[in-house]
Structure 1
Amino acid sequence: MKALAANISLPLYSPDSKWSTGSTLYVAEQTIRLFEDGDEVSRFEKDQILASAFVKRSFGKRFHKRNVKLKLKYNEADYSPLGSATTTPPPRDQANITPIIGFSTEDIRWVKNTYIDKMGIVEDDWLGVRSGASGGYGIPVGDGFELWDVGGYVAPNFAFRWEQLLLMSAVATSEIVRNTIVVGKIRYYKKFEHHTVALHAKTKLGYELDSSRQFQLGADSGLRGYPARKFTGDKLLLFNLEDRQFWGTIPWGMKIAVGTVVFVDTGNAWTDNADFDMKWSAGGGIRLGFSNLPKQPIFRMDFGSPIAADGFAITLGTEQQF
């Protein structure tokens, strides 16, 4: 993959800021790869140019805001087959100029937590509700075809007694007659003195997806213990349950927080015409938190194995699994 990305923006740099503006440019040449049962079954080339500019106006006081956003987007995507390696017809080429208007709200407050995403570091989390919706018409350019660009989201976060935190979100995007995707997520955390119980649930539902779009699930995407991209389709369901233990810090040139985790994962990705059953895996892992480095990364190493099948997989990362 070859890509060039550039971004210039003036964000809402404080709670009292009223204006935000920005622009982005993304140019890429990439190979789209499709999988079935962990094996590649097709590939084709995609050349894309994506450019956008926006202006945003915020109304209201600090953490109780109403926002209006105007955006202009140009998107050009050209697909080409790669000989015998292409067994699935690539999507149609497209080119559109899309003016978009969006509205969003936020009624939130900020709280401080520890041992949610990081290991011992004080974290700023928000509680309340954020929501928004946008819509735009994709004006065809050249041989392009018309489409719509609509979407919406809602994200409520709650805290409960005895150090419990519940984070939820639902996002929907659609081009009306194609590429409709609905994503729902839930994260729950219950903190104890030396460990945290964490639960994650996610579903992705796709309708009339282009052949270039495929949901993939495996060790690299949340279902630990299975090969990467083992399960594919236009529907996805995933649950992760972890118990995260924290063992303190060691002075090893820098402060390193040490932790372990045990987990159970279950989920699947499938198509409408395929049988559905949940796949299960379990295992354990190691966490090392580097609190003195920028963004306080966490080294993650998990060892997982399917419960009802043979196999084993090690996954690595620089953040918590969820």
Structure 2
Amino acid sequence: MIVKPLLIVTLFLYAVNCCAQQVIPLYETVPNAIAGAPVVEKSDTAGNRIRTSRVTWPTITAFFPPKDIANGTAVIICPGGGYSYLVMNQEGTDVAEAFIKKGIAAFVLKYRLPDDKIMKDKSIGPLQDAQQAIKIVREHAKEWSIDTSSVGIMGFSAGGHLASTAATHFNDKIIANSIHTNLRPDFTILIYPVIGFSDSLVHKGSRKGLLGDHPSAENIDFYSGEKQVSAKTPPAFLVHCGDDKIVAVGNSISYYEALLRNGVKAELHIYPTGGHGFGLNNKTIPDQWIDRCFNWMQANKWLK
């Protein structure tokens, strides 16, 4: 169900009390939007994937763990889909269910996909939604029993590009933030992520979707995560496969190396097989990457 803005606070409390999932709008008025745009949200199924496109009203779906195992950590999940659609189940709700079993609150972000028909500046639309999601989680941390210093973001494929952009551009002032809520994620989890937009790394569909057919060199660098890492970039956990033919494994390697150069803690797992888009289950190997992720979170005290 879609929640009207005036009912948000009431449903916040309802969600916490009964561990239900709630769909929460990010805004009362969507910023950077073209009024009256003739675009209607669409959902379809391709194989086992539930895909959503043409998003004009961004939301987070909140998944809260049972109170007896809740540990105060939260993660915002950005599904992938090449900035043209969102894989809402395999790279969203399925992952959220795995997190709440470990006591971690999860928020599946249905972000706007870049589109000149609905946005004045399509290059900042997804990042606005990621920042707003972080802002909402931190500002409601008390009633959701979340530790404001344990709010992370994760993403799959192009959602990984969005998550890494949120991790490197948290000081960009592109949303209203009158009380100066901290927009820096405390950690990032990047699964077969798009990172770089240079020709050697690029997933062409993601770059074209976000920046258009002829992006400037300045914009390519600005949205290449490996070139934007600093000592303040949050720690990262990365997973990729060496045989990924859609998003080259060099994306994860370049980001990992940039983190190391800047003294930021990171853990990178490269599996020899698995390709791209496998969500939680890389069926070519017996190992489960999310178990490695939980170990990393425990070692860094985000999983208590």
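Quick check: -0.75, -1.09 is what I get for log10 I(q)/I(0) by the Debye sum over Cα atoms at q = 0.10, 0.12 Å⁻¹, calculated from one of 1, 2. Which structure matches?
Going label by label, the one that fits is 1.
Taking percent of Cα pairs over 21 Å apart, for residues 163-234 alone from the coordinates of each of 1, 2, which one would give 32?
Here the read-out was taken from 2.
Could you tell me which structure in 1, 2 was used to calculate relative contact order in percent (Cα under 8 Å, 6 or more apart) as 10?
1
As an exercise: helix-only ellipticity at 222 nm (-39500 (n - 2.57) for each DSSP H run of 4 or more, over all residues; to 500), calculated from one structure in 1, 2, equals -8000. Which structure is it?
2
So if we calculate FRET efficiency 1/(1 + (r/R0)^6) of positions 51 and 107 (r between Cβ atoms, R0 = 30 Å, to 0.05) for every structure here (1, 2), which label has the highest result?
Evaluating FRET efficiency 1/(1 + (r/R0)^6) of positions 51 and 107 (r between Cβ atoms, R0 = 30 Å, to 0.05) on every structure, the highest lands on 2.
Read-outs: derived from the displayed coordinates by stated rules, not from any lab. Everything numeric in this text was worked out from a predicted model, so none of it was measured. Cβ atoms are built from the backbone, for glycine too; each structure is taken alone.
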